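The following blocks contain the structures, represented as structure tokens.
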Structure I
């Protein structure tokens, strides 16, 4: 008869305490997802360039309508505090991490993390009713869009893939346009 192995899950308060006492360092690439401390892949050069280019593009077009956060946490619930690559969120979220109700768009950039983003992060974002999520897939040079969250089943009803030449806009800001090929040429 084998021994059952149980995983120790953490809540956000415990997760923060691990940082306060020095178990987790400020520069550790970790996030809390479904109560588990997940080690994130190192940031590659192409990944960084795309995140920086997107941050510039979204910042240049914001017209005071939203804030842009790059690789900072959002607080979903007591078990989830992911660190998306980019977030467009409501300007009223001051002095706290943005919550799902504040978020207009989350963007994840995937060079080596596509499977993790699709299988682990998308269900968490859907369960929190995040309005829209994009995954910029640097392996297949496409933008995957996830819209119309169904929290009960942790899925998005509208999932699409756009090639590198397509113009893609956030639902909340249709005048803001992103073309992956333009981002790739900036690198």
Structure II
């Protein structure tokens, strides 16, 4: 039996951290973000820039403080790795994707936050964009969420692990929401020229 990568429930820490993004009648189903492979590739990139700048600053600072060559080299390497770690952690924590019982929420940023959300009943279809290398080696991709009334590409879950599994989970949540909506006995209503059941 194949392993399902999105089977865990949100932790209490995640529920508490994202409580402010939820309305009263919805629950958090999944918290995810950028894939591990994408995050590791960003770390390598950040080692080069701005890491090399901090490496040079560390060497210069070691020279100014009268450190030996080895200690100045170590200081430069520590500053280079530390800057790459901090930048990678910022990128990872600044991109969170929340699935609730009613909608998809995309949170970007840590200090200044931008939130995009779309209700399940506004989603028309989902598309997965995954290159050959992404599919075979990195196991990540991008999910495009197409909605009624929005331009294509406005809602995207970028660089998520195992995007087909996440798309299937999202489709199950959408279907469950629509079944519950249909069971309420609501009559057909017309919204902006579209018939919604």
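Read-outs throughout are calculated quantities, based only on the coordinates presented, and are distinct from any laboratory measurement. These numbers come from a predicted model, not from an experiment. Cβ atoms are built from the backbone, for glycine too; each structure is taken alone.
Quick notes on this one:
- With respect to distance in nm of label points 7 Å out along Cα→Cβ at positions 78 and 102, the largest value across structures I, II is given by II.
- Top of I, II by Kirkwood radius over Cα pairs in Å, for residues 6-45 alone, largest first: II
- Computing relative contact order in percent (Cα under 8 Å, 6 or more apart) across structures I, II gives 15 for structure I.
- Per distance in nm of label points 7 Å out along Cα→Cβ at positions 54 and 134, the highest-valued of structures I, II: II
- Identity of the structure behind 1.8 (criterion: distance in nm of label points 7 Å out along Cα→Cβ at positions 142 and 174, calculated), options I, II: II
- Computed 16.4 for mean count of other Cβ atoms within 10 Å over residues 118-125 - originating structure among I, II: II
- Origin of the value -6000, where helix-only ellipticity at 222 nm (-39500 (n - 2.57) for each DSSP H run of 4 or more, over all residues; to 500) was derived from one of I, II: I
- Which entry (I, II) yields the derived value 8, 26, 28, 18, 11, 6, 2, 1 for P(r) over Cα pairs in 10 Å bins from 0, in percent: II
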